[in-house]
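Before anything else, here is the set of structures, which you'll find just below.
Derivation of every value follows stated rules applied to the coordinates shown; laboratory data play no part. Values in this document were obtained by computation on a predicted structure and should not be read as measured data. Cβ atoms are built from the backbone, for glycine too; each structure is taken alone.
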Structure P
Amino acid sequence: MEVVKKDSLPTVQIDGEVAAHIFDGSAHGTTSSAFIVDVAVGKGPRRHSHPYDEIFIIIEGRVSVEADGEVREAGPEDVLIVRTGVPHAFTNLGPGNARMVNIHVTDKVVTEFPADHAADSSYQYNHTS
């Protein structure tokens, strides 16, 4: 058994605050990866995609998820699946932090940001694909 301390993982920061920890399976000899999300109200990642499915398991809070132009509100009673290559983003609707585990069906996290998407200096993605 291996125990990984969450604070040892790479992060995503929004406005200087950690919004997610990135568990990259390849760094730990496993075939799955995940984002462990704890994001403030009104915040979320900029639009991006992955070359594999992403499964959102919402533990606490409500989020608005946009995927390929379709918008859905979701909470702990929902599991969302964003399919391979579909551009998506989400925003925490509040009132408190949104907590979720987003499973990446791959051993190596790859996040692709659209070339036409303006860079956002408040968003720091501290992981190399």
Structure Q
Amino acid sequence: MAKQDSPYWLSPLVGIIFMLFISPFFPVGGPIVGGIIGGYLGPPGAARGALGGLIGGLVVAAIFSVVAVVGGTALLGPIGALIGLGIAALLFALALYFGILGAVGGAIGGALKTWMVSRRNVTG
């Protein structure tokens, strides 16, 4: 778990890395589980976890968009750049998909961490 004095960006970064590697294979599970991991590692609270998951999902969508444009340009030249821009526009529209699923996962992870902390305080 992240310490209380650790930077906030560290937990979404872990979620982003997980989403980047898992999302191509599990399109629905990758953003949700990445959000849960990022939300659990961050500060307690569903709202903070959801924010971390949303940030992670948007960053992953932006990375996939850049890869589509650069890959299309490198493989097919100017026509590939246009195709890559079209794919990037589609992927950026899917930023809502990654952002919402990441936020849901982050909220679950933040709520889980809040529950674990409160349970630890009650049981000693």
- prompt: Suppose you compute Rg/Rh (Cα atoms, Kirkwood Rh) for every structure in P, Q: which one lands on 0.93?
  reply: P
query: Upon calculation of helix-only ellipticity at 222 nm (-39500 (n - 2.57) for each DSSP H run of 4 or more, over all residues; to 500) from the atomic coordinates, which of the structures P, Q produces -29500?
result: Q
message: Starting from the value 1.0: which structure in P, Q was distance in nm of label points 7 Å out along Cα→Cβ at positions 12 and 44 calculated from?
response: P
Comparison of P, Q - label where distance in nm of label points 7 Å out along Cα→Cβ at positions 52 and 68 is highest: Q
message: Quick check for you: by distance in nm of label points 7 Å out along Cα→Cβ at positions 28 and 108, which of P, Q is greatest?
response: P
